[in-house]
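Please go over the structures that come below.
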Structure 1
């Protein structure tokens, strides 16, 4: 795995191997990340990275939030309760030297603490098929993590219906991954 573009373009991230299937750690492939970030940066969604406050739920390795930091996001909060994931995220933050712009929360993404600042860009990559995405979005909304109009990037095994109050923007399939884009209320 590597950073696709931006300040850290081409920098390798900590090797994951096969991930941690028991903890549902399934890193987004470079190909899917590249397609996703090309879609987001293509102008249709404005400049979603520049100055963004990022929330990376079910962060895994942190690759999505780190890619956003590389492309100009101001800060990123990485949320994952897995021990392996927490270790990988911290190693990747250290590797890229961005601890001043990144923080980790070791908690369940469906039970978030109150936010210090609302996010303008949210990555949501829950374990596939467990119906955790909508619960995590509701927790984020309830705890003040979502700025009005925040862009939500939701990875799942299939297209996701927009929870009440959220506006569907787009849905695209990349192999066994479907990316659903939403706008927060």
Structure 2
């Protein structure tokens, strides 16, 4: 009888261990899926930005430094994404988003540019992509939070350590990203 109880206990522990392991795999894959969704949107926006810059370049007086900062930030975002460096990506995203905000704010001083159908379509497309990225960032950070919590909870932490499950970084944007926009500075007043 004691052998059956012992064997039953081992089976229950084995089933519990398998269940914990499967839960860790599920949350790890949820993080990967959430990142893949962000990556798709970043690539779409990456493809749209050169078009926006080219349309703006048609207006000779348009601020070249603003365009250059957007092009440089775009490269930094791409490089960080290719490396999988979430922290560097968050910082580069902050710079890029600030640059896009400056382009759209400065465009207000160019009635011909605002009347340009291509510019308006690109502005709407990029704004929609920005909103989608923000939504997906929230989803990604939720998945990361669940993952990180699961690998820290006992007894899952024992399995996580043994099978190499690791904490993932949150996608956070730079301080400049979350600061209020200085409208006077944007319009040079």
Structure 3
């Protein structure tokens, strides 16, 4: 699988309102571990959207991972051209940074938001142009990523489409691993 769609929770759905939130550290740790697995299995394109949260954290990680995996490319797609223009400045800046660091950036629809069909069209486009997904989502903790999870399930009925899920249980395991690593570093450091 060379083109992987990475998506998941928005930052506010996780109660994350500051970049220094410890949850961001754990989420990035977990994402990085899963992305390295994908890279070692042949991923060369990380494809994501511009939503604050998992998508923009994944874009940051792609840039970081390029140092050790120069074959990795980052593509950022948004559902329409005016995407994010009404956000707070800090989130607009994060999206602008992802755009500037991406190897490819595009909107799936011209113009501003016109209706839900753009979001569905965006999902269809991404599903048809990727080989699988890394989804940070848990059915027990609903969020907007439920729509992506449902779209992936529908798509899997028509074509093989592996979805690597990071649910709350897996995130807790990564949090434990991260804490062990920090404690070991303090002990040995």
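Only the coordinates and a few stated rules stand behind these numbers; no lab work does. Here the structure is a predicted model, which means the values were calculated and not measured. Cβ atoms are built from the backbone, for glycine too; each structure is taken alone.
Computing distance in nm of label points 7 Å out along Cα→Cβ at positions 37 and 125 gives 3.0 for which of 1, 2, 3?
Numbers: 1: 1.1; 2: 2.3; 3: 3.0.
Only one of 1, 2, 3 returns 3.0 for distance in nm of label points 7 Å out along Cα→Cβ at positions 37 and 125, namely 3.
Tell me which of 1, 2, 3 gives 17 when you compute relative contact order in percent (Cα under 8 Å, 6 or more apart).
On the way: 1: 17; 2: 32; 3: 26.
The structure behind it is 1.
Given a value of 38, 27, 20 for Cα extents along the principal axes in Å, for residues 85-164 alone, calculated from one of 1, 2, 3, which structure does it belong to?
Going label by label, the one that fits is 1.
One of 1, 2, 3 was used to calculate mean projected area of the Cα convex hull in nm², giving 11.2; which? Walk me through the intermediate numbers first.
Values: 1: 9.0; 2: 12.8; 3: 11.2.
Derived from the structure labelled 3.
Can you spot which of 1, 2, 3 the value -28000 was calculated from, given it is helix-only ellipticity at 222 nm (-39500 (n - 2.57) for each DSSP H run of 4 or more, over all residues; to 500)?
Value -28000 for helix-only ellipticity at 222 nm (-39500 (n - 2.57) for each DSSP H run of 4 or more, over all residues; to 500) corresponds to 2 out of 1, 2, 3.
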